Structure P
Amino acid sequence: MKICVTAKGSTLDSPVDPRFGRCAYFIIVEPETLDFTAIENPHAEAMGGAGIQSGQLISEKGATVLLTGNVGPNAYQTLEAGGIAVITGVSGSVESAVRAFSRGELTPNNGATVSSHHGMKSGE
């Protein structure tokens, strides 16, 4: 299993980024070993479609679970179609989020948590 965590930096100590499509990094983690790969988000500054493109990217990387703060409706549909369980409301460090998931403390969502284009608004 691979877990993708949205992050503000490129390490396991980095804080979880509350945005999905426009996060700074995607950290792909093997929860059993905590081996990880940091991927700078190429869609963070996209004019539109960042959530959809980001969903496709993490699906291509083999993630089956996403841990993030929020996710919009288009991204949620893309993730769901890719068979990725979406867990929102996640905060703290990447490592603490992965450990909480491994302990069964986090449960998947049944839909988007913010409106379309939410991450494009200033200050978010």
Structure Q
Amino acid sequence: MRLEGVAGRYCVARYDRPPALPGGLVFYAATDREHSLICEQSRLPPGATHVEDGFCAMRVEGRLDMAMVGVLAALTGALAGGGVPVMALSTYDTDYLLVREAMRDRARALLAAAGHEILSARGQE
């Protein structure tokens, strides 16, 4: 599988009520218990009750068929085996992985060792 880096520095935030959504790469989830937002740190709307910052993002290149099995298991399994925590996200077309910036090089090495190709984000390295 080929993964490409996504430019930017990301954070995960929790809100008591729906925030205004910023531009750029944004993931928003609402449940009966919480509102969570993932976005570039520099675009984080005010009002978060909790924020975890310092994440980098990678996405699986191309569009994934909904019938594919084991995509996230292959990626997160490689990271778990090397002790790298990961936040996995899915859209209609593909999957994203967020790892702490401090673990980025280790994550890339583990994914490469598992046979995945890692492409740098445009504008980074």
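None of the figures in this text is laboratory data; all of them are computed from the coordinates on show. Please read all numbers here as calculations on a predicted model, not as lab measurements. Cβ atoms are built from the backbone, for glycine too; each structure is taken alone.
What the table shows:
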| item | result |
| --- | --- |
| For 0.95 (FRET efficiency 1/(1 + (r/R0)^6) of positions 26 and 74 (r between Cβ atoms, R0 = 30 Å, to 0.05), calculated) the corresponding structure among P, Q | P |
| Label whose coordinates, when Kirkwood radius over Cα pairs in Å is calculated, return 15.2 (choices P, Q) | Q |
| Distance in nm of label points 7 Å out along Cα→Cβ at positions 82 and 106 - structure with the largest value, from P, Q | P |
| Which entry (P, Q) yields the derived value 0.20 for FRET efficiency 1/(1 + (r/R0)^6) of positions 42 and 114 (r between Cβ atoms, R0 = 25 Å, to 0.05) | Q |
| When mean count of other Cβ atoms within 10 Å over residues 18-25 is computed for each of P, Q, the largest belongs to | P |
| Relative contact order in percent (Cα under 8 Å, 6 or more apart) - highest-scoring structure of P, Q | Q |
| Mean count of other Cβ atoms within 10 Å over residues 2-9 derived as 17.0 - corresponding label from P, Q | Q |
| helix-only ellipticity at 222 nm (-39500 (n - 2.57) for each DSSP H run of 4 or more, over all residues; to 500) derived as -5000 - corresponding label from P, Q | Q |
